[in-house]
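> The following blocks contain the structures, represented as structure tokens.
What follows is calculated from the coordinates using simple rules that are stated; it is not laboratory data. Just so you know, these numbers come straight off a predicted model, no measurement behind them. Cβ atoms are built from the backbone, for glycine too; each structure is taken alone.
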Structure I
């Protein structure tokens, strides 16, 4: 990031982005999610701090494990897929977050409605 921004403005800035952002840290715990005006997925507050595996169906566990392992190892930095939610097509991108030394710091999930 270039420049400086007051840390108090960051939550407001993030919530204005027309996508839902969720950050999962290097320990696979949900650290935060944005709350844009139009929500795509509902998330109860009690999932903050829990392991991401507890928020996904048994059916998706293998894919989730593979994604996290691949991002941790550095074999991928980004993966995307399209899913359907309440009759809307949703683009879901998973982006590895790395520090300046390339160390894995977590995963940013970015969800956008495609057909609005």
Structure II
């Protein structure tokens, strides 16, 4: 797994990036109560805002850490938003991107680098 400065995680599965919000990011938002996911087929650039996450504290943008085409979104979140509260780094994933530049993964943080950043 790789991590962005804006608290998204990325898991590379053979050129497809699964993207979600980190547990740290979710904890700082409080309970997430609504989400507006991107549309399948949307072309995204790295660091572009692609979704809106609403919590009991604020509404924030979720970014795509990777450039490519959104090929899937987690429709389960529309039925059960609590998945993102209880399992943000597994069942609560947001969307999948067919990456068009695998080198972008190198600009993201490792778990150790991310943990160091958020512990400051």
Structure III
């Protein structure tokens, strides 16, 4: 079996955790909007458990593998936007906005600055 590089392991775990996080944070707005808020909160907490089961090892693997705290945070923000935009458009039926592009470019700049000294 070929071991994946630390950065790939970290990225895959953080992408998977972010999918769960996005559904936990925003999915209830569509799927449970006719239920009381506390039902939505309980369902969201249940989904968020799976997020943490992926996010915690992802961050530990990355941090132990030499990524800095700032690098992990910026990776998470980039992943959040990369997961959120398709979620908003496909699951929540939101229109694409050019602001998504501008936000993405700001994150590209953040990635550059946080990884340039690595």
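> So distance in nm of label points 7 Å out along Cα→Cβ at positions 84 and 100, computed for just one structure, reads 4.7; which one of I, II, III is that? Intermediate values should be presented prior to the final figure.
Details: I: 4.7; II: 2.6; III: 1.2.
Only one of I, II, III returns 4.7 for distance in nm of label points 7 Å out along Cα→Cβ at positions 84 and 100, namely I.
> If FRET efficiency 1/(1 + (r/R0)^6) of positions 4 and 36 (r between Cβ atoms, R0 = 25 Å, to 0.05) computes to 0.85, which of I, II, III did it come from?
Traced to structure II.
> If you don't mind, another one. Given -0.85, -1.12 as the derived value for log10 I(q)/I(0) by the Debye sum over Cα atoms at q = 0.16, 0.20 Å⁻¹, which of the supplied structures I, II, III does it correspond to?
III
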